[in-house]
Structure 1
Amino acid sequence: MPLIAPSLLSADFGNLQRDLNMMNESDCDWFHLDVMDGVFVPNISFGFPVMQAMAQHARKPLDVHLMIVQPEKFIAEVKALGAKVMNVHYEACTHLHRVIQQIKAEGMMAGVTLNPHTPVSSLEEIIGDLDLVMLMSVNPGFGGQKFIESSVDKTRRLRELIDRKNATALIEIDGGVNRETAPRLVEAGADVLVAGSAVFKAADPVEEVRILKQVGAVK
């Protein structure tokens, strides 16, 4: 059964505490926080003051996804939130190995995210150091985008790489996750599913989380 991580980017920003409390009562496993700087991606989301407020009400582990340039500058701040996972983009880190070691030294799970155009083979030399790899199944920057179908095969290739290297990294998928794509992604090897619009735009978000865990329970 996959872990479900609702993306708070799709929550109602005017009622964040309400939505956090609602998800606290759901079967979700993590809260996914998408940080955008308007430089690495063409959008700006929220920064540390908002995330600190989120952290005060969150009763699930925080999965912080930094879609920003020079994410290594904010390792201490992410740690201070009490985050379980710090996710940085392969494309944003010139010295990726160093950044991964710095994240792990702070006691957080170290995650690396790949944009849709970045091949899985890019992680060949570092996969054994990673706790998590997240594949973007949409182009980063905006919620509600259409799922990129090739992401299923990409998930399968990543699973093959992890198994071949005897690595232990979890596979997380972000973008276009819903009742239709979730079982295919889990069958291909995904462990964690980020769901934004599918959850928060549902008539009953709590029920939608339960359904996503069930339809993904094909592994």
Structure 2
Amino acid sequence: MEPHSLIESLNWRYAVKKFDNQKKIPTSTWKALEESLILTPSSYGLQPWKFLVITNKDIRQKLTAVSWNQKQVEDCSHLVVIVVKEKMDEAHVQSFVDQMAVVRGVESSTFDGYKKMMNGDVVHGPRGKVSFEWAARQAYIALGNFMTSCALLNVDTCPMEGIDPEKYDEILGLKGTGWRTVVACPAGYRAQDDQYATAKKVRFNHQTLIKTIS
């Protein structure tokens, strides 16, 4: 990809206000976008999240009612809800260490020092004291990665904090599971009559936002 192609894709994307409810993301494209979520980087690599892909119409109607009645929730092709662990625990850390050992073909004990460090920080240490807030910040890394990946594949998105997370938890059966909703992101294709598609993008200029310290 040439640098100008990246900028073109980022200029093309916007927060879609109206999706074409007849257009669906092709299976091959969606598989790539799911993989982009899985490949999202996270602190320590711990991946304190799950990505709920909601295609059920009845559930999406219920979610619309607790999303300020924003119709993107219903009309998009795929609705992604990012949920994170309410409290990081040693079991999650151990699962990550075990997976790392399998993938890299070594004994789990190889990472005992790393495991101790992670437990000392995100479970029992400073980040452990603000575990949900820490995990929620990680979720936004995934959100940004997903939106950029979508833009590169000409798939539209609309990141949404205008939701009632507690109601989402109830509707999605998350209460008491240790997982909580952070943010939602409908994905699909813009409707031809979405007036915001042609609105000029408003950003502060380079001089305002970028400062090089050399």
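Just so it is clear, none of the values below were taken in a lab; they were calculated from the coordinates. Being a predicted model, the structure only gives us computed values, none of them experimental. Cβ atoms are built from the backbone, for glycine too; each structure is taken alone.
A value of 8, 28, 31, 22, 10, 1 was derived for P(r) over Cα pairs in 10 Å bins from 0, in percent; which structure in 1, 2 was it taken from? Structure of origin is 2.
Which of 1, 2 yields -12500 for helix-only ellipticity at 222 nm (-39500 (n - 2.57) for each DSSP H run of 4 or more, over all residues; to 500), as computed? It must be structure 2, since only it matches.
Taking distance in nm of label points 7 Å out along Cα→Cβ at positions 83 and 115 as the criterion, the largest value within structures 1, 2 is that of 2. Work out which structure the value 16.6 belongs to, where mean count of other Cβ atoms within 10 Å over residues 59-66 was derived from one of 1, 2. Computing mean count of other Cβ atoms within 10 Å over residues 59-66 on every structure in 1, 2 gives 16.6 only for 2.
With respect to relative contact order in percent (Cα under 8 Å, 6 or more apart), the largest value across structures 1, 2 is given by 2.
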